[in-house]
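Since every read-out is calculated from the coordinates, none of them should be taken as a lab result. Since we're looking at a predicted model, the values are computed, not measured. Cβ atoms are built from the backbone, for glycine too; each structure is taken alone.
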Structure I
Amino acid sequence: MSTNNPWKTISINEVYDNNWINITHRKVINPSGQNGIYGKVHFKNIAVGVLPLDHENNTWLVGQYRYTLGEYSWEIPEGGCINSIEPLQAAKNELKEETGITAKKWTKLLEIHTSNSVTDEFGVCYIAQELSFGKSSPEPCEELMVKKVPFEKAFEMVMNGEITDSLSFATIMKTKLLLFS
């Protein structure tokens, strides 16, 4: 089996565009040779996420109501990284903005495609350690709740379905495998 692209694009029509996303409708010929359609959501920013860990293996989760889901969500601190900023710097900014935490030690943990069947969104996640604490400064449109939990509690929240966000899920699971197994 070949790893070359078996899809052929016939046309691309822009359906929607704003500062964060671009949505296109595509007419294609699929791998079986049949005509088809495909919708693609292009994210203009890179997603970044941070798992802060203190010396007692506590972490901090951010809770907020996610309009797209219609429900409240607990997540690691995360946000978007514009192309002119390095993902690590954006991760540092998000951690400080959402929690007031800064860190001396940063480890790149993973790169992820968040939902590759409909979007090209790409994310980078880090572990932050050797923490210092200050005042958070969330964006005016954000209504956040921050809570400190033992890492094992965050892992339990993934396992019992309380944490479903893909960046948070992957970061917590990989951290569990690498640091706590």
Structure II
Amino acid sequence: MIGPFIYTLLVLVVAGIIHLSTVLVMPWVATRDGFLRASALARDNSMIVLSATEVRNALPYTDPAQAVAVCRFVLDRGPVRVRLATADWPTTILFLRKGAGIFHSLTEKAATQGVVDVVIATSEQMDKITALDSDDDPVQELRVTAPVDIGIVLVRSLVRTDSEREGVMKQLRNTSCEAETL
């Protein structure tokens, strides 16, 4: 009586281990994941606003009521600054890396005086930036330490009504993603 129970339990444990391993390895071996599709549309350290067709083709499960802009950050030339002027519609900024997906995200609520200002850098670059800080002046930007040298910044804004679409697109066109020198 115990033999079939142990056999069934062993099969379930092995099947669970195989299933979990497959799920965890999948993002690293996928040949056409969202990161690669978005990366194909992006330019190095330059924000590109995607058309609705590009969004549908590159990111097929994205809500059609969202406007999307994308930038490939390359940190080998120095840190990258992303600036976004906020407005009345919900906006998210996602920082992605190959295989692991999102490593940092924030919303328009992180704005200071109506502007989200983010510096993304490697840990060595961040140490240099921090060393340049003055004790008298507070830091005005958000700082993100990137675990990789090349990644994607994805900015998504919700378009609640068709009449808002032009304003949302204007906001995204004015979003910058530029390399800086230390």
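If Cα extents along the principal axes in Å is computed to be 56, 39, 31, which of I, II is the source? Could the numbers behind the result be given before it?
Values: I: 56, 39, 31; II: 74, 46, 28.
For Cα extents along the principal axes in Å, the value 56, 39, 31 is produced by structure I.
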Given a computed value of 2.1 for distance in nm of label points 7 Å out along Cα→Cβ at positions 93 and 173, which structure among I, II does it belong to?
II
Looking at structures I, II, which one was helix-only ellipticity at 222 nm (-39500 (n - 2.57) for each DSSP H run of 4 or more, over all residues; to 500) calculated from, given that it came out as -6000?
I
If relative contact order in percent (Cα under 8 Å, 6 or more apart) is calculated for I, II, the one returning 30 is structure II
Thinking only about distance in nm of label points 7 Å out along Cα→Cβ at positions 21 and 149, which of I, II has the largest value?
II
Assuming 4.3 is distance in nm of label points 7 Å out along Cα→Cβ at positions 13 and 61 as calculated from a single structure, say which of I, II it is.
I
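With distance in nm of label points 7 Å out along Cα→Cβ at positions 125 and 141 as the yardstick, tell me which of I, II scores highest. Please list the in-between numbers first.
Numbers: I: 2.4; II: 0.9.
When distance in nm of label points 7 Å out along Cα→Cβ at positions 125 and 141 is computed for each of I, II, structure I gives the biggest number.
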